[in-house]
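Next up, some structures in structure tokens.
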Structure I
Amino acid sequence: MELFAGLDVSVRTTSVCVMTAEGKVVREGKVETDPGALAAFLSEHGARYGRVGLEAGPLCQWLYAGLAKAGFPVFCIETRHAQAVLSAQINKTDRNDARGIAQMMRVGLFKPVHVKTLASQEVRALLGGRRFLQASMIDIENSIRGLLRNFGLKVGLVTRSSYEARIRELIEGETNLEAVINPMLAVRRTIREQYAALHRRMMLLAKKDGVCRLLMTAPGIGPFVALTYRAAIDEPARFRRSRAVGAHVGLAPRTHQSGELDRRGSITKSGDISVRTALFEAAGVLLRSTTRPSPIKAWGMKIAKRRGAARAITAVARKLAVILHRMWTDGTPFRWTAIAV
């Protein structure tokens, strides 16, 4: 007998529903959110499982790896599709969600999500920690600027290295302000040191990785963009066509077609926001700062003259996503000159 299971995952417990191919519920229950506990619960029947499904979320990669290692045919479901199916239920409970996911597994009404490899997850953790420290440092600097502005003390334009010296110059002799600002400067100094450590680690990782070195031959692509793109795509073979990468990261225009109406809107902004932001930054650098001529820059400048800079950056970002995938797949560096066909 072939069984299908649905898992509604939360932080502490997971609701599990097991049903047959005919839709009859065999067993339901709540289990501790742990791959070993879930595998033990599913193995009690000793039957063969056709599919075991769970919704994409923070814990899905850990649970997916554990259940796959235990020999279960586990699938991670795209969140929007799961919500669309489960929203048809009148009452939303963990038990009903687990039943709904099990039904999706039984009838095959789902879109599987690629679960990233451990190496990509580690790179994403590094980039996420670096991004958090950078944002925290900027927040502290802006907070100090705002506090001093109330007393007419203007920081002005300063570099990161001369920021602390400028602040100490402004608050010199102001005892009450020094008592408030000095602890904030100490926290900023610590965060800046740890951010520099993560930044050096990122640079070293990009330098050692052959794929990143290949991607960095393209204009506007530095270590941060290369690592972000590599971690987001993970396995280039999962895209049959390079053109699909632009839509995957949310850089394709929205389409609304019904009857005689066929309208194109702004980009979808679906998928990984980190890689989309990185590609936008790379496109801006390519169009504004890169001096070496290339076919993609000439193409982007034509769009900028015709449609404006914002649309040009979006178009170049989408084109970069496609080109980087093709470079990665073929193992060829960026071609700075156009090749006649």
Structure II
Amino acid sequence: MRCDTCLHNIPAFLPSPITPPAESSPVSILNTAVTILRSQSLALSHLTDLYLADPETQNQYVTSIQLMHNALLTGGKIVLTGMGKSGKIADKLVATMNSLGIHAATLHPCDALHGDLGVLRPADVLVMITSSGNTPELNQLLPYLPAGLPRICLTCTPNSPLGRGSAAVLSAHLPGSLLERAIYGVPAPTTSTTACLAVGDAVCITLSEIITAEQEERKKNFGRWHPGGAIGNDYKKDEQRPMPVQDVMVPWTDVSLVDSTADELEILRAAAGRLWVCVGKEKLVKAHELGKSSYQAAGVAIDILRRVGPTDEVATVGQGEIVLVVKDMNNIIGVYQGK
């Protein structure tokens, strides 16, 4: 029933609907969303099981990573290509690789036939992304690729013409029940693109960890290559945030300990290759301050030094102040001097 009072309350600036409201109920709309989200989740779960249990999939993945790593080690790059949605995935993966310091570039198959083949170098490796494994534009490209160029196929159909003709296959295989046509009757890329993108992301992170083993170094590099936006701001905050004392202190095991009765030569020997010398468990001496007479070096009595717990921040230490880092008030684990 029409309510004229309610209609009068609608603000005048709201546009009138051009088409009538959809017939679908909220329940039907949400059911569709849940179906798609559940299918995507099941697709990723299937891929996880595949990479956990299938030896052929595992071997092909390792071979693919080795081919890409070898290309990077010899001054080459990773070139990714694909048509349609696969081309969009190539763009995203290249952006991720570059942000991780991995030299990568995209190559559109059609543009390749009109001059862009020049982007390929003998030391490169080519990754062809194709859900079907039989994309016509990629097949047309094959006769014109440089001889000996390693080729990898990222595909939902490993046993396909492009898959079989590649040096290695990155499998994004999905059972028929998880393909788009079976889920909602239309082969519009959803689960297949999710599968290819997820495997591609795994490749990016794997290569990044191989190239730079230390996580802290990877974090620093990632921050340096993202100077703008939210990531850049977070990186700048991390750079400005003081590190915990235990990360910058000299471990007590690296401090030379000598008896208070030690002679000058013994103290000098103990100082070799060390930053600090502890004399008689009573006085800390900077190794580089030991001169012609070790007893003339300025030392600091341990019992007057401030003590901080291992979780304290460097910001709590005064500039130039020497502190002992402790687990408790009696268990020294390191020494730190603020700058």
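Every read-out reported here was derived from the displayed coordinates using simple, explicitly stated rules and does not represent laboratory data. Bear in mind the structure is a predicted one, so any value in this text is a computation, not a measurement. Cβ atoms are built from the backbone, for glycine too; each structure is taken alone.
Where does the value 77, 66, 47 come from, among I, II, when Cα extents along the principal axes in Å is the thing being computed? Checking each candidate, the match is I. If Cα Rg over 2.2 N^0.38 Å, for residues 24-135 alone computes to 1.20, which of I, II did it come from? Going label by label, the one that fits is I. With Kirkwood radius over Cα pairs in Å, for residues 160-327 alone computed over the structures I, II, the top value is the one for II, the highest of the group. Using the calculated result -18000 for helix-only ellipticity at 222 nm (-39500 (n - 2.57) for each DSSP H run of 4 or more, over all residues; to 500), pick out the matching structure from I, II. Structure I accounts for this read-out.
Between structures I, II, the greatest calculated value of mean count of other Cβ atoms within 10 Å over residues 88-95 is seen in II. For distance in nm of label points 7 Å out along Cα→Cβ at positions 200 and 216, the highest value in the series I, II is held by structure II. With mean count of other Cβ atoms within 10 Å over residues 248-255 computed over the structures I, II, the top value is the one for I, the highest of the group.
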